[in-house]
1. For which of the structures 1, 2 does the calculation of helix-only ellipticity at 222 nm (-39500 (n - 2.57) for each DSSP H run of 4 or more, over all residues; to 500) return -15500?
2. Can you say which of 1, 2 returns 15.5 when mean count of other Cβ atoms within 10 Å over residues 272-279 is computed?
3. From which structure (1, 2) was mean count of other Cβ atoms within 10 Å over residues 32-39 calculated, if the value obtained is 12.8?
4. Which structure, out of 1, 2, was FRET efficiency 1/(1 + (r/R0)^6) of positions 48 and 176 (r between Cβ atoms, R0 = 25 Å, to 0.05) calculated from, if the result is 0.05?
5. Output the label of whichever structure in 1, 2 has the greatest value of mean count of other Cβ atoms within 10 Å over residues 40-47.
6. Consider the structures 1, 2: one of them gives 110, 55, 48 for Cα extents along the principal axes in Å as calculated from the coordinates. Say which.
Structure 1
Amino acid sequence: MEKTTRHVFRLSAALALCALMLFPPASVAKENHLAKAKSPYLRLYKDSPVEWREWGPEALNLAKKLDKPLFISIGYFSCHYCRLMAQETFSNPEAARLINDKFIPVMVDRQERPGLDLFYQAYLRMTVGKSGWPMTIFAQPDGAPYSGAGSFISARQRDGSPGLVELATEALRIYVEEPDRLTQNSIILKEAYASVNSPKRSGEPEPSTEETMESLRKLYDRTNGGFAETPKFPNEPALLFIMENHAAVSDDLAFAQMSLEWMAQGAVRDHINGGFFRYASDDSWANPWLEKILSRNAMMSALYTKMYSPTADRFFLDVAVETANWVLGDLYRPGGGFWASQYSDGSFYLWTKGDAIKILGPSLGALFAEHMNLSDKKTAPAVADAPKSAMSVETMISAKEILRAETLKKRPAPALEKMALSSWSALMAESLVHVYEATGNEKYLTPALRTMDFIRNSMTVKNVLRHSYYEGLGTGEESFLEDYACAISLALTLFEATQDSAHLAVAEDMAKQARKLFTDNGRGGFFFTTPWAHTPLVRLKIRFDGSTPSPSAMMTRNMARLYALTGNMEYGDIAKRAAADLKLVVGSSIVNMGTALGTADMVDREAKQLILVGGADGAVVSQLYRELRNAFIPGAVTSFVLPDKPETAPEPFRDLKPEGGEPTLYICEDFECEEPVAGHKAIREALEKLAVRIR
């Protein structure tokens, strides 16, 4: 027995020594080219046996020099299956050796390089019908893709699906043996991408707003809220389109309200820590995909704040505030800006009834478990439909605080992705401005102002706004339309909220720069990438909503807002041309067209302006302006004129005067104003008539 044991030990030791020699552990491994990467996601792979490189001229030139195809893997920090593929697939000796020997391996962080990610997403949707992450792309040395997959791939064939070794072997064969096929592939791709940028409409007229609404209604999930698809995303822009659409009827508004109620009560919301997960894998929001990203929480916080206004239901504002508080507590970067995401394997968020009883005690724990649908199985909490016992709001809040504190003490905290993105940070800051206006609490305005300063000072290099910022490492190299679109929108909202004319000046300055970098002068609209971006084949236009609202649509709306505030016809003309460009894709993937549809409708209608001119009592007028800002009046811009300081208002409105020394509201369309409304009571009555209400 002793001999056998010793023999097994020696054999095991020998095998272990061989493994160490071939693939040493991370602590002593030879670092690959990602060791000096700025991206936190890329640095996760610095000890991988695959000799990864970053995307860029160096990798592309090497592929061309050695005549090797590119093996491109695209993922992101909070993606569980990306990490699983690294552990199971890229650490496989056979797979790693094949990739290293026959390809130039390139790792891409989709959040760092969204232009590249969207380009390859489009390829997979055109060829295999869907895309996802981790994304695998086989490409020619110039980056032109010719094969790929958008999901987790094992090292070897499993359950009838080819593994990475099989896929890579076939991709290599095509590259070596079928060069003519690759040449033809590039020609076809250029034509396909051109059709994505400039689709041709059939002879039928473009659908009206009413027809668009009717198409969207067919996708309503009237049982669980949201839209009939799985996995199930909140689709915030589509819900906001319904809320703001003049063609929406009471049934549509009730659907939007019900959708937000279901999401807030379901497990897609983190009821213990705050914030929302990325999506649910089921119809009823009960099985969340346990990823938390900033952009999702920015859009959700804004949407719940906006739903509070037409409903006057405090529930929606409470959800928005809780979400904002979670972001400020977990993702806010001191000094401005927000980190992009957190990663957890999911266990941090899962609970059993036994967990609740152990921490809260038998009585309160059982009551909490009943109200939050906890059982013996580990699940993410969700509000139960009909608990048998009552539980006060105060008791629920106290129980959550106890559980949260215990979680942080006993469970490994989610890893923080210390990368700030201009677009996501601006989106979150704008959401905080809305929360500030709804609550009056400057706790939410201050970080929004600091984020605007951070974007302008720390994320702008040589007058060009950069997409990414890394703590201790500075900014990235890339700039995208979404960064300018979100930052300009933030500046405009800050101006409307605070009436500090410096914000309007910032918006105009950034709009001037964005027009130079992204405008399609030939066809109208906007490209997503800069002229110097290293994106293969074409510069794409992104009209659909994704992890941020459609950047093309947001920029179009910015131009329309700038026209409505300044009267500069150049902004109006750009908005009209860009809106026509957006309409080219109306009718396709309608759930993902919310921002484009709402923007095109806004541009088609006369610019709506609500201008409050101050009276004698400044404090009272300020309160009245806050009421004006909180009224849900879709498509309107607002401004405030101080009679003793008219120069602080936008130029078109400086000559407006108060009537009889009373605060006066001017209701204008395209700078043509109705009879002024004077006095507090009359103004409030006018706002009541203008505002959308959901009863």
Structure 2
Amino acid sequence: MNESINADQWQRLIAAWMTREAEFITQVLLDILPVTEAPEAVLRRVRFALDPVPADIDTLASSLLERELLLGIARATVQRHYFATHGEYPPRGRREFSSTTSDGLLDQDFSCHWSALQWLNMLVLRDLSANRRVAIVVAMRDDGLSMLEWIAHHQVLGADGLFIYSNDNVDKSELLLESLAEAGVVTYIDNHVAQGRSPQRKAFAHALQLLTPLRQYEWVLFLDSDEFFIPGEASQHQLGALLEAIESAHPEQLPSAACFHWRWRTGNWHFRRGRELLADRFPVGEAHVLVKSLVRLRDVYSMGEIHYPEIVPDGFLCDSRLQPLNYVDRWNERVPECSYAAIDHYWCKSFEEFSIKKARGDMPGLAEFGYDRDFSLFFEWGNEGRTEPVVAYPKGWHNAVKKQLKILLANPKVAAAREQVEATLPELRARFDAAGGLEAVFVAALLEFSRARGTTFLELIAKGSSFARVLDEIDPRQFVRGALRQWLTNHQHEAPDKALAQLKNYAARRAPNDAATFFNIAPEGTATQSSLSEWSRGPSPALDAVGAISGSVKGDYGFHTDFEAAPWWCVDLGRACPIREVRLYNRPQCAERATTVVVMCSTDLVHWTTIYAPDDPVSFGVASGEPLRIMIDSGVNARFVRVALRETNWLHLDTVEVYV
């Protein structure tokens, strides 16, 4: 099972511990340790474990982690004595703290790396009698939007205790956790984690080796914050009945853990977060081969593998059918079966929620754990067209969860904290403003996903397309801009008339009053100009020239050249585009300076095609503010659009728009 201890060695260690003879326990430990430790040092630690004297901790500890383990042993012994005297444990604190010191547990997460002190700590913890049935341990970060639903769901399920680890929240989740802990609903563990460490693995290791209050529970379910455990019909949809089924199936020896399959539940790529329960928002799903484990705490060393526990050598696992599962074969794929229980895994949720999940995983140093994931996974890991869940939620379940939610929110502090969490959503979305906003990110990911699987943007907007409903949730301007960008980048304009016609029909349907403006591609480009003047707003020609391609008409000048012969301004669209129209919005003041304007196009800055050059000076945009519209009936393929004067003067326009 592991490199350091087999079933015979385990039995010897348990037998030695029961004798309470320090020298004998020390000898057995020295026989099984993978790394040689000094016998005298091991003996001192054994004596401390048998009879902890807090004053000895500083002299015994050779590291901060050892000090934490020694303190844990002392706390566990106090708990055991209290239970022996009173028949119950003292009221547990609702706030716990996990420092970065205990990050070191990750270096010895599997028992094959354990020191003598870690084995002694485990033996002391196993001496604590369980007087409660089942608890759940979960790691949460920036999960405030769905936290109360997760809690209400598992309260209805019949969980006796909820232990929530959380770290580095930016959505103010800690305020919600503090209020819930104060109300006695959860135990909140403030999980401080060093950069580059896995918060989830750290939480599970801390729970098993240092969270003494957890030892009051016989069974513990280790979950993620997007996983909702749901006992099936065979266990009457309750945790208590599931435990009875496990015990009935194995009357002679209980399994060390029962491993239940995921149901991968998503909802066809919604962009916006809904307010209904997750089970209502994402009604379809598919059974998945991966599992999470309900463990018998005294039989488990580690949750380092996340999905499966490391168990004692004489223990065994059972599968989702409650049948024995060979530990060695635990990772072999099996046909998922969910009649006794399943774990509904809401990995994607909506794109708004997924963006929070992704930003959470993009912290520096976490890429090595596979958290640095691309936005396209939202679509790749979605479940378009999947089947109904293998096990439906029981009748009345949703109403029970909603009722429990109301009970939680009846607490004024919980309700106030929830409001603060809700208020952070616009701020969290604003993190993507530099990329054009979250809707633009969504469109880019959707278009890339579609392109990779051979679906064109025209097929996305076709009548009856499953994507059409998805796109109805977002600003149509974002989709048109993204589609044009993809179309131009991938040379999909061999038949521009047909493609543009369909895209313009889509825009007109979605935004009849603004559709025409969607096809201005100038804001996608960069600009420069011939010179700067004392009235220029930008410190360089490029930074001043960009004022004319902001996409909005300002009623003032967007750029300003110096007084010179034939001043010019130019936009680089980034690629050759089939241009159909150019619009020039004049500056209201001194508009007469633009009467000799000419407009030219080029693909290479060498060869130019003049598309506008009137024989006589022309005034425009003076009284009405209407732009000069230069129509190109047959279109011209160009990358650069240049505006210049045919005289010595200042050149200053409000806005330049280039349409395909």
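1. 1
2. Traced to structure 2.
3. Numbers: 1: 18.5; 2: 12.8.
Only one of 1, 2 returns 12.8 for mean count of other Cβ atoms within 10 Å over residues 32-39, namely 2.
4. 2
5. When mean count of other Cβ atoms within 10 Å over residues 40-47 is computed for each of 1, 2, structure 1 gives the biggest number.
6. Answer for the origin of the read-out: 2.
All of the numbers you see were taken from the coordinates with simple rules; none came from a lab. Small disclaimer: the values here were computed from a predicted structure and weren't measured. Cβ atoms are built from the backbone, for glycine too; each structure is taken alone.
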